[in-house]
Structure I
Amino acid sequence: MNLQLKEGAGFPDRLLYLLAVIAGVSVANLYYNQPLLEMIRQDLGSTTLAANHIALFAQCGYALGLLFLIPLADLYSRRRILLTDFALLIAALLATALAPDMTTLHVSSFVIGVCSVVPQFFIPLAAQYSRPERKNRNVGIVLSGLLTGILASRVVSGAVGEWLGWREMYYIAAVLMLLSAVVIFRILPDAQPNFTGSYGALMRSLFTLVRRYPLLRLHSARAALAFGSFLCFWASLAFKMAGEPFQAGSDVVGLLGLCGVAGAVTATFCGRYIARVGIFRFNVIGAVLQLAAWGLFLAGADHYLPIIAGILLLDIGMQCIQLSNQTTLFELCPSASNRINTIFMCSYFIGGSLGTLFSGAAWTLYGWPGVVGAGALLTFASLAITLFARR
């Protein structure tokens with residue numbers, strides 16, 4: 001495929017769906033660890049807090065990757081950046097599979113996080129080169145691929161961990177990244193850089209954008225807190241399910257991730273309703289759904305049905321908040337779409353890292369009720385920002 005993209009000329013559907021698939025396969029690397037944390041802890045003879053930090057380092061790495069790598073797409077060839085990124089990612093996945101101790105896992109998880117930002121190169125591309133009437137739809141398709149990857153990652157890693165072992169999951173992931181790199185080399189079209197100047201000037205322009213657009217600050221902050229609430233749940237679920245009364249393994253934790261398919265389905269169609277329903281209402285609805293989920297996690301902590309229902313609500317609420325905040329930001333400054341996305345997603349994963357950190361501390365100190373309290377608090381903070389901004 002040898003395409004030249006032109007702004008506003010339209011985005012080929014074939015390319016769009018291929019990028020959505022690669023987005024899902026790539027972002028999955030960030031989430032393979034979640035069902036495996038208890039298994040890794042036992043294998044390496046570590047503490048639950050140290051095992052929780054595997055996910056924390058991955059989230060922190062992702063935030064830094066968003067901050068320092070994604071803006072490069074406004075300056076250099078996306079294809080060259082992505083091929084270098086895939087090479088580092090493959091090396092980090094192999095290092096994880098061979099890790100002899102928790103320290104090595106923390107370092108390799110951090111690098112995996114930094115290099116798993118591949119989908120965030122695709123989202124601004126779809127937004128910038130889509131026709132205006134199809135922009136939200138196309139961004140929603142790429143986001144759906146990303147979300148499907150997150151869901152599938154938990155199911156696949158849980159099953160592989162139970163059947164083959166946690167190390168084998170990372171060998172398989174390395175092979176998938178090698179195949180993805182080959183596909184990217186063959187299909188990714190050329191796109192004109194959006195910025196002329198040095199990398200230093202490019203990074204300084206991020207602060208200019210933050211100062212210039214109050215909506216960018218608002219949307220980033222409330223989405224980040226909601227995502228922190230979302231990951232607060234997943235960061236401790238493996239520890240919860242390993243205890244009484246469930247005594248479940250990584251395969252069950254992975255299967256619970258399938259409940260989040262509701263979030264992926266939400267992203268595919270709700271983009272077209274953002275203008276009709278309104279961003280404010282979308283954020284309120286999303287926060288209320290998340291709070292209802294935390295209520296179910298507390299009241300039905302020892303039963304599968306409330307947990308499953310809570311996962312459905314948590315995922316749908318998260319996608320209502322993310323999609324309504326992210327897609328509308330690309331209209332602020334189309335020529336800086338990669339940098340706008342960098343600021344939003346970097347804030348988003350800082351919030352996710354905060355939620356993961358809170359989850360580990362809450363579990364260590366107060367058990368599952370502490371995790372529920374931490375997650376609900378983050379959702380309340382997101383809702384408060386929305387209500388205060390409206391007022």
Structure II
Amino acid sequence: MKKILFIDRDGTIIQEFPPTYQIDTLEKVNFYPKVIFFLTKIVDELDYDLVMVTNQDGLGTEKFPEKNFWPIHNHILKILKTEGINFSSIHIDKSIPEENSSTRKPGIGMLTSYFHSDYDLSNSFVIGDRITDVLLAKNLGCKSIWIRKNHNLSEKKFSIEKKNFKKVIVLKTDNWKNVYEYLKYISHKKLVKHRRTTLETDVRITIQLYGEGKSDIKTGLDFFDHLLEQLSFHSMIDMNIHTKGDLNIDEHHTIEDTAITLGEIFHKSIIDKKGIERYGFFSVPMDDCLSTVVLDLGGRSELSWKTKFLSEKIGKVPTEMFIHFFKSFSSSAKCNIHIHSTGKNDHHKIESIFKAFARAIKMAIKKNNTKKLPSSKGLL
């Protein structure tokens with residue numbers, strides 16, 4: 001589903017020109033500060049279609065002849081296009097306010113084609129300088145980014161209760177840098193939920209890939225919880241994992257199914273893979289131990305495991321289950337993982353493995369400010 005930025009022209013891309021507000025000569029064209037620079041970054045780094053929506057009062061009448069409008073408008077578009085800023089569609093309403101036309105913002109008469117399953121309006125935005133732009137967002141089911149110097153909530157007949165505005169407006173600003181930074185921030189903040197239920201276990205996991213490393217882990221195995229908390233903390237992935245398993249039998253199903261479910265939700269979270277580094281590698285020393293993890297999020301499952309444990313269990317976790325955890329994760333996350341650990345203390349070995357694994361994941365999912373798929377084949 002496509003996400004859209006519905007962008008106003010006058011007052012948002014170019015500055016308005018009172019008292020007539022008609023941009024009908026080249027002398028009146030002044031771009032909003034930094035708009036070209038930050039729109040270029042939005043186009044290059046983020047995944048939005050750009051759609052221009054503008055009211056041009058009385059366009060085509062004697063007061064505003066089209067011959068005065070189109071050369072200027074096309075000139076603006078040409079400048080934007082030279083910087084890679086292209087609008088997939090442009091909607092211009094020519095009515096005057098007194099006509100109360102359904103096509104005039106905040107009316108949606110020009111935009112009914114976007115109420116289609118191809119478009120993700122709930123995650124789209126209207127960017128504009130007037131309350132009519134805010135109300136357009138409300139009418140479309142989008143969110144509003146309100147860009148202007150003075151954010152006055154009582155503009156003529158379009159005044160609505162402040163509490164309703166708060167539900168629609170996600171950002172009030174007077175500069176495009178804040179718009180870009182906000183859109184980039186939320187593009188990383190994606191909460192994903194997944195549940196896997198069998199006759200042996202019930203696993204519920206919520207993750208946010210680009211988080212703060214916060215976790216709430218409950219599997220019934222304290223040492224396993226500790227390792228998963230380390231995974232969350234050092235990868236900076238917010239992670240809630242609640243597993244109810246048949247521990248009355250043994251630990252196998254709980255650990256295996258947690259790994260499978262974690263791999264599934266991780267794969268689901270990065271399935272696009274555009275703009276990520278793809279590869280991750282990290283070594284962690286921990287007293288007598290040194291653990292190295294190298295991984296590739298390339299879509300193929302493989303585990304190379306080079307470590308041995310002397311103890312049968314650490315806490316209540318059988319050491320034979322650690323290779324099984326990573327094998328299950330590799331299979332469901334569709335990634336290559338190579339793990340090598342040396343040392344004498346088994347606790348230090350597995351903890352350093354999980355920490356190195358976390359740091360390798362953090363490196364592999366890092367965004368690199370492009371929208372390219374990290375493969376020369378063009379497919380992962």
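Structural remarks
- Among I, II, structure where helix-only ellipticity at 222 nm (-39500 (n - 2.57) for each DSSP H run of 4 or more, over all residues; to 500) as derived comes to -26500: I
- Highest-scoring label, criterion being mean count of other Cβ atoms within 10 Å over residues 310-317, among I, II: I
- Of the structures I, II, the one that 27 was derived from, the read-out being relative contact order in percent (Cα under 8 Å, 6 or more apart): I
- Identity of the structure behind 35, 22, 12 (criterion: semi-axes √(5λ) of the Cα gyration tensor in Å, for residues 142-229 alone, calculated), options I, II: I
- Among I, II, structure where distance in nm of label points 7 Å out along Cα→Cβ at positions 110 and 206 as derived comes to 4.0: II
- When Kirkwood radius over Cα pairs in Å is calculated for each of structures I, II, structure II comes out greatest.
- For volume of the Cα convex hull per residue in Å³, for residues 22-245 alone computed as 138, the structure of I, II it came from: I
Computed from the coordinates by the stated procedures, all read-outs in this text should not be read as laboratory data. Because the structure is predicted, anything quoted here is derived from the model rather than measured. Cβ atoms are built from the backbone, for glycine too; each structure is taken alone.
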